[in-house]
Structure P
Amino acid sequence: MNKIKIWKFYKFKILLWLLVLGVILAAIYFGIDKKFILFVTFAFGVFTQLFTGLGSIIALIPIIGPLIIKVITIPGFFLLNAMGTIISGIAIKKGYTSQLAKGRVVTLGLMIGIIIGYIIGNLIPLK
């Protein structure tokens, strides 16, 4: 992608990030509670997919960009996996084995569906 296409594609996300940064700095300057600022920023980022845009802009940096994204996201997956294992252990200990088995079957079906969708998506591209 050349610079003009990148700017056209990411113009909205870059301007939105600059606006959010300005609002955050103004809120800190005026003494608004930092927990409230964090909550509003997180909620706004989730609903507008602002963090996804930031990740895609970081990934555009040659060589180091994809590495930064991997370093940020892989520990999150490890944390989610560890939490699932701990919760499963607690559920087994309390006697919820049948519900846990049903949940594992649904999760396995979802994973298989994602894999099949990925394979079909690569075999039949939309372009």
Structure Q
Amino acid sequence: MNSVFSRIINKELPCYLISENKFAISFMDINPIAIGHVLVVPKVEVDYIFDLDPDVYHNLWDFTKKVSCALQKTISCERISISVIGLDVPHAHVHLVPINNISDVDFSNKIKITPIQLEKLAKKISSNI
């Protein structure tokens, strides 16, 4: 396999990077449902999140928490929603979405955001890690 996320991890495609470690990478979703919508992706390409090696799985969630805390410091919101859907891209990943109520978690409603806005937001979130 060579998913779009693997191509980002391998620096074949650009992204609005927030942070990365040995096991995972986080970057802005380019088709967000809210300002601050972030993806956290394990560096190993596995389709189903529960098929990850236990060490990678646990590190992914530790890293997700770190990114989520930085996101909450950056974006004014009630909570950071966490979703693992896994149907669009055959590479496990976690969606972090700033929300104020349950209706904010609607993946059918994408918002428009410019590359400049994505870049500025990625840098701002990254500075809070």
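Where a number appears in this text, it was derived from the coordinates with a stated rule and is not lab data. The structure presented is a predicted model; accordingly, all values stated were derived computationally and were not measured. Cβ atoms are built from the backbone, for glycine too; each structure is taken alone.
A few remarks follow.
- For relative contact order in percent (Cα under 8 Å, 6 or more apart), the highest value in the series P, Q is held by structure Q.
- Highest-scoring label, criterion being distance in nm of label points 7 Å out along Cα→Cβ at positions 37 and 93, among P, Q: P
- Source structure (of P, Q) for Rg and Dmax of the Cα atoms in Å, computed value 20.5, 59: P
- If mean count of other Cβ atoms within 10 Å over residues 13-20 is computed and equals 14.2, the structure in P, Q: P
- Label whose coordinates, when mean count of other Cβ atoms within 10 Å over residues 85-92 is calculated, return 11.8 (choices P, Q): P
- Value -30000, calculated as helix-only ellipticity at 222 nm (-39500 (n - 2.57) for each DSSP H run of 4 or more, over all residues; to 500), assigned to which of P, Q: P
- If FRET efficiency 1/(1 + (r/R0)^6) of positions 5 and 109 (r between Cβ atoms, R0 = 25 Å, to 0.05) is computed and equals 0.05, the structure in P, Q: P
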